[in-house]
Structure I
Amino acid sequence: MKRKRPYLFSFIYMGVTVVAIIVILMFAADLDEIRQALAGFNIWWLFACVAALLLYWLADALLLYDITHYMYQKVSFGQSLKVGLIGLYYCALTPSSTGGQPMQVVYMRRDGIPVGTATSIVSIKFVIYELSLCALYIAGMCLRGSYFYTNHNEAFWLAVLGFVINLIAVVVIILALVNQKLVLKIGCWVISLLARLRIIKKKEQAVENFEHTIEDYHEAATYIAKHKLRAFGSFWISVLNLSFLFVIPYLIYLSFGYSANNILDVFTMEAMLFLAVSFFPLPGAAGASETGFVFFFGPFFGAAKYVAMLIWRFLTYYMMLIVGSLIVVFDEVISLKRVKKAKANSAPK
């Protein structure tokens with residue numbers, strides 16, 4: 001029962017967020033302007049959005065499939081797709097996306113992959129994800145940084161903050177490879193400080209979790225350092241994976257008939273938004289994501305910004321919840337049937 005409560009809170013919180021967004025849309029937005037913006041709406045671009053979303057899910061599964069293949073052994077792509085979608089589902093349900101990796105380990109164990117190997121696989125995937133996210137942001141800033149600094153200054157600095165937080169994660173991973181003891185010493189000191197400030201209640205448990213996490217990332221970083229070519233291939237799959245996600249706002253932009261901004265600007269702005277809200281400590285960064293979209297993309301969409309936000313949020317978040325919940329339920333039903341069948345076969349005749 002205790003395990004279900006956090007997820008129950010997540011669903012309640014997200015439901016309240018949806019209602020709040022609809023109320024704000026009804027009272028804060030100019031409905032006449034929204035009608036005018038929708039007049040030239042091209043629904044065919046929505047199909048392109050759905051295609052990009054499906055490719056994002058498939059690329060995520062391909063990344064997991066690729067890493068599992070060279071870390072353990074070849075598994076079916078369908079198996080990787082299931083585990084990948086379940087990971088995305090639990091990331092959407094938990095604060096700061098903390099539930100995805102542990103649940104992926106659980107489901108990989110069900111499929112016969114040892115816990116230690118499964119942990120290494122998801123750790124390597126996370127390290128590569130962080131590197132590709134930072135690389136995409138840096139590339140965007142190199143190409144269009146001056147434009148965003150001049151024309152979208154507040155969004156620029158919010159994205160910088162998000163980038164710094166992600167960069168810290170990358171630095172910690174690199175330090176875990178170079179000097180694991182130093183990372184553990186600094187981490188334990190920070191946890192002790194937070195415990196004194198009563199921000200962390202269970203100090204011993206926090207220290208233990210931190211030590212396990214650093215050990216996992218140390219092993220992942222060591223493997224990447226030894227197998228650079230394989231990791232480089234996985235890195236480009238991760239870049240492709242994020243690119244499918246980041247292009248969705250541009251496809252929504254085109255659906256309204258807009259063309260003033262190019263794909264690079266909208267793509268980079270989505271990367272900036274993603275970084276800015278990625279560590280917001282609520283399930284799916286609910287509230288921050290919606291507000292952030294209106295703030296970041298308001299100048300691009302104008303009167304259509306609220307409708308664009310609803311379309312974007314439904315595609316990139318609520319679709320994951322719907323599909324993920326169906327997969328989890330279906331997998332549980334299949335697992336129960338297998339257990340019953342195994343018991344029936346082992347029962348004395």
Structure II
Amino acid sequence: MKRTLISTACALALCATHATARDTLGITDPTVLQRGFGAEQSFEAGAPDRVWFDKYGTSVPAGSISAMQQRWDALKAKYPDAAYFSAKAQCWIDAARAERAVRNQWGFVQEALGEADRLISAMEGGRSPELSNPPLRTVRQVRPDLWTKIQQLQQDPKMRDCLPAQRTLACTEVVLSHAGHEAWSRLFSAAEKRVATAEQMLQQAEQELQSCTPPAPPPPSPITSQKVKYQAETLFDFDKSMLKPEGRAKLDDLAAKIKGIDLEVIVATGHTDRIGTDKYNDGLSARRAQAVKAYLVHRGIDAKRTYTEAKGKRNPVTTGCNQNLKTQRQALIACLAPDRRVEVEVVGTKSASE
């Protein structure tokens with residue numbers, strides 16, 4: 001009689017511990033809270049159906065875990081910095097291996113390998129896997145508050161560049177899902193212990209995130225200054241300031257190139273040869289510079305960043321043009337052609353790759 005009382009007391013204590021562990025997990029699925037002969041045995045409660053068997057099979061083929069590990073190893077060698085999803089895939093493989101070692105026959109091993117395959121296949125195909133976790137038959141959510149914390153950390157802007165925190169947080173998801181499987185299989189005490197591990201990992205991820213040094217800002221784009229010289233005859237008829245068709249084509253090409261940079265300023269400077277008075281040449285060079293500006297603005301260049309200058313005949317580039325203006329006028333005009341020009345200086349920034 002004494003032994004019976006002791007056994008009964010121990011059983012009651014065990015049940016009390018079991019119930020306490022169950023209550024701390026924050027389980028919301030009513031089927032997991034059912035016990036005994038009244039427990040539901042439906043698909044909603046986790047009973048496998050034909051679709052599940054078609055996807056996962058009835059058992060884990062020999063060597064499947066090793067094969068999955070080999071795929072992960074090859075992927076890790078190719079993409080050593082693929083932290084989040086790479087770590088998550090490895091932790092799913094580890095979870096499958098651990099449950100296979102204790103002869104888990106509930107289907108969790110197949111589902112864990114399925115999750116590893118989902119992540120690895122996406123990365124092998126050059127795609128980013130879905131961040132959310134698909135529902136699994138043998139897993140029920142435990143501790144919704146921890147899942148909320150995981151989502152908050154995932155959305156932290158600093159997480160993108162913090163590889164250690166990414167790895168820890170990814171594996172926290174798997175550990176919490178593993179605890180959800182243990183809760184589904186009514187191993188509430190084991191689930192409670194695994195949840196405690198997940199809590200520690202979350203704290204570690206937060207600490208790693210705070211300790212991560214933010215990446216150095218990208219170097220400022222280099223300042224570029226380019227001066228393009230156009231012979232006046234290319235843009236204008238002799239002694240004129242109206243753009244010719246071939247001149248507009250040249251400026252079309254320049255405008256297209258300017259749109260590829262972060263423009264600071266454009267200066268169009270008109271020059272003439274030495275033939276004629278200072279007043280006339282200053283006016284002609286000004287009109288030609290204005291014509292270039294007007295056309296560039298017409299092509300979409302910011303007028304507020306486009307300026308003109310008129311140098312007239314003050315900055316010649318030719319030497320040795322000694323022909324007589326009266327007797328060798330055409331020869332002199334031809335010799336002085338380089339002096340008749342419009343220089344367009346473009347100042348802006350562009351990326352180093354451009």
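From I, II, which structure was distance in nm of label points 7 Å out along Cα→Cβ at positions 90 and 106 = 0.5 calculated on?
On the way: I: 0.5; II: 2.6.
Comparing all candidates, it corresponds to I.
-17000 is what came out when helix-only ellipticity at 222 nm (-39500 (n - 2.57) for each DSSP H run of 4 or more, over all residues; to 500) was calculated for one structure; which of I, II is it? Write down the numbers at each step before the final one.
Working: I: -28000; II: -17000.
Computed on structure II.
One of I, II was used to compute FRET efficiency 1/(1 + (r/R0)^6) of positions 226 and 266 (r between Cβ atoms, R0 = 35 Å, to 0.05), and the answer was 0.35. Which one was it?
Numbers: I: 0.35; II: 1.00.
Computing FRET efficiency 1/(1 + (r/R0)^6) of positions 226 and 266 (r between Cβ atoms, R0 = 35 Å, to 0.05) on every structure in I, II gives 0.35 only for I.
Taking 15 as the value of relative contact order in percent (Cα under 8 Å, 6 or more apart) derived from one of the structures shown (I, II), identify that structure. The partial results should precede the final answer.
Working: I: 28; II: 15.
Derived from II, not from the others.
When FRET efficiency 1/(1 + (r/R0)^6) of positions 170 and 218 (r between Cβ atoms, R0 = 25 Å, to 0.05) is calculated, the result is 0.40; to which of the structures I, II does this value belong? All intermediate terms of the calculation are to be shown ahead of the outcome.
Numbers: I: 0.95; II: 0.40.
Computing FRET efficiency 1/(1 + (r/R0)^6) of positions 170 and 218 (r between Cβ atoms, R0 = 25 Å, to 0.05) on every structure in I, II gives 0.40 only for II.
When volume of the Cα convex hull per residue in Å³ is calculated for each of the structures I, II, which structure yields the highest value? List each step's numbers first, then the result.
Values: I: 176; II: 226.
Evaluating volume of the Cα convex hull per residue in Å³ on every structure, the highest lands on II.
Laboratory data are not the source of any read-out in this text; all were calculated from the coordinates shown. These numbers come from a predicted model, not from an experiment. Cβ atoms are built from the backbone, for glycine too; each structure is taken alone.
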